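Peer 1: Each structure below is given as structure tokens.
Bear in mind that the values in this text are calculations on the coordinates, not laboratory data. The structure presented is a predicted model; accordingly, all values stated were derived computationally and were not measured. Cβ atoms are built from the backbone, for glycine too; each structure is taken alone.
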Structure P
Amino acid sequence: MITKENLTPYYSSAIASFIIWGMAAIPFKMLGGYVSGHILFFRVMSALIVLWGILLIGRRKILLEMMQKTPNILSKEGQKFWSLTIIGGLLLSSNWLSYIYVVNHIDVQTGSFAYLICPILTAVLSWGILKQKLSFQQWSAIFLSGIACLMLATNSWINLIYSLIIAGTYAFYLISQSNWKQYDKIYLLALQLSLAFLVIFPFQSQLGANYQKLDIYFLLVILFIGIIFTVLPLFLNLYSLKGLPSSTVGILLYINPLINFGIAFGYFNENASAEKLLAYSLIFISVIIYNFPVETRKKAIS
């Protein structure tokens with residue numbers, strides 16, 4: 001039985017997963033001399049090997065259960081499931097590709113900003129697509145984040161567009177998967193990446209995938225990314241959700257972009273204008289406003 005006293009492992013797992021994701025820019029920067037499509041192609045391939053290895057060796061029982069639960073492609077539900085799975089895989093791959101390109105060819109803070117605005121963008125898209133209701137408080141946070149985006153746009157339209165591409169692909173990915181909570185996430189991710197790989201495989205030359213550039217250094221780093229920065233944080237995140245509500249894990253998610261910003265300024269010595277820093281601060285404040293419980297706010301006022 002899970003009690004307040006034994007929640008520490010779940011909090012630790014959630015925090016650890018977001019710390020790991022927050023440091024993902026470092027290994028990707030180590031591959032800065034390679035074409036972004038080349039990195040993406042072999043990241044997907046390495047992640048698939050790791051994921052299916054885990055499912056076949058360590059989670060065989062869950063794999064069999066999920067295979068029995070998966071609808072037939074000829075049924076109406078099956079057509080919806082498989083089409084959204086393909087879309088999900090392509091959106092996730094697009095998100096990875098855009099993030100890799102931005103980190104290696106633009107700057108780390110642009111990628112960090114993307115994941116800072118992603119939850120609020122997801123909320124707006126959920127309102128528009130899934131018809132989810134938003135409170136006045138949440139709309140106020142969205143309005144504030146919009147001002148921050150306009151401030152960033154005056155500084156650099158290109159950087160804002162790149163941030164919105166990264167955030168948008170991931171937001172649409174989350175929305176596309178909102179109906180499949182009954183499926184194991186490792187299994188779903190393996191299916192998504194498998195189908196996405198089948199789609200992008202014929203275009204590997206256009207992506208810049210080059211088997212002649214598979215030197216030991218690249219293979220070790222890409223395998224490191226596949227295990228440490230893809231599968232491990234996903235496992236930790238799944239474990240944390242067993243003991244913590246998704247809302248709590250959602251708030252802890254902001255550890256990711258904050259660490260990203262810290263790495264951008266402290267490790268890679270990137271510079272930011274006062275206007276950019278103000279825009280980042282407004283987004284952070286809007287995130288707090290969006291997630292601050294109304295009941296708690298009323299108590300604090302009284």
Structure Q
Amino acid sequence: MIRAIDPWASRAELLALWNANLGSSFPLGEDLFSQGLGPDGEAKTCLAAYGEGRTEGILGFALVKGGVPGEGLAPGTGNLSLFLVDARARNRGHGAALLEASEAWLRARACLGILAGADRRHFFPGVPLDQDGRDEGLGAFLASRGYQAEALEHDLLGPALPGLDEAPAGLAWARAEAGHREAGEAFFRKNFPGRWTAEYLDFLDSGRDPRDLILLLEVASGRVLGFCRLCRGVDPWLQPGLYWRSLLEGRTGALGPIGIDADQRGRGLGLALLRRGLQELGAHGARQVVIDWTDQVGFYAPLGFRIWKTYRPCWKRL
């Protein structure tokens with residue numbers, strides 16, 4: 001039996017179910033759950049699977065988002081933000097019923113496709129794989145129902161760095177503030193249109209600490225040539241790199257996304273910006289850093305980063 005429920009009102013039962021199944025790898029607390037639900041005006045539904053007579057309580061649930069045009073996501077695309085069936089209730093048709101109901105809800109909203117994860121305020125960039133890199137659970141289940149797999153994404157774990165490097169000649173480091181709005185927006189719309197542009201504007205509008213977004217500026221023109229997003233672990237707004245920080249020992253920071261103007265690549269500016277970001281986190285007391293949601297392992301490996309978590313993006317045309 002599938003019913004729509006209020007996820008916040010049912011949060012205690014949903015979080016208990018989640019953590020009983022996945023808490024050792026992806027512990028979910030109220031803070032992250034609340035953030036990931038998204039704003040009140042966002043189109044979403046939470047569907048719960050019950051046994052006969054509901055005597056067993058919630059046996060599984062799906063959080064589904066309808067996609068928001070203009071917010072950096074492909075129009076007409078919905079997201080399977082969370083999906084879980086209790087290990088003790090699997091192979092009884094609950095997963096199939098939840099997925100069918102999720103897809104039907106999106107079709108009714110005229111969505112043309114569905115992504116596993118990768119939503120705004122996402123919990124996961126795709127289907128999380130186990131520690132051995134296998135996705136025989138949810139990934140295999142989705143594949144059996146017509147979902148297509150894409151290239152792997154990773155969370156990386158590596159060291160913060162000491163010191164603070166000077167900017168390359170003719171360039172300067174800056175904290176992202178309101179005065180950089182026009183130049184920053186031009187940079188993002190040119191090089192990273194869509195989600196990253198929306199997140200940059202959200203950052204400025206929310207009044208978050210400017211120390212958490214480094215810009216690389218051309219001194220003569222004031223043009224933005226690069227950016228690096230940091231998370232020092234003091235902002236109540238959790239960045240994806242710190243979602244699973246309770247699994248790590250010691251003070252942890254997060255870095256990402258990071259990017260350089262397409263016309264300026266090949267000059268070593270990306271590595272300089274990465275080093276500066278790691279140094280800023282080290283100066284704040286971090287001893288290790290998580291890089292979230294990247295397939296560019298080779299870019300980070302020379303500075304000591306290794307794969308920590310792995311995800312497989314999946315999608316289906318509806």
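Peer 1: Compute relative contact order in percent (Cα under 8 Å, 6 or more apart) for each of P, Q and report the one that scores greatest. Provide the component values of the computation, followed by the final result.
Peer 2: On the way: P: 42; Q: 21.
Checked P, Q; max of relative contact order in percent (Cα under 8 Å, 6 or more apart) sits with P.
Peer 1: OK, next. Supply the structure label, taken from P, Q, corresponding to helix-only ellipticity at 222 nm (-39500 (n - 2.57) for each DSSP H run of 4 or more, over all residues; to 500) with the calculated value -24000.
Peer 2: Structure of origin is P.
Peer 1: Which structure, out of P, Q, was Rg and Dmax of the Cα atoms in Å, for residues 49-128 alone derived from, given a value of 17.4, 46?
Peer 2: P
Peer 1: In addition: Using mean count of other Cβ atoms within 10 Å over residues 33-40, single out the structure from P, Q with the greatest value. Working shown, then result.
Peer 2: Details: P: 19.8; Q: 15.2.
Structure P comes out on top.
Peer 1: Same structure again: Figure out for me which of the structures P, Q the number 2.8 belongs to, where distance in nm of label points 7 Å out along Cα→Cβ at positions 17 and 209 was derived from the coordinates.
Peer 2: Of the structures listed, the value fits P.
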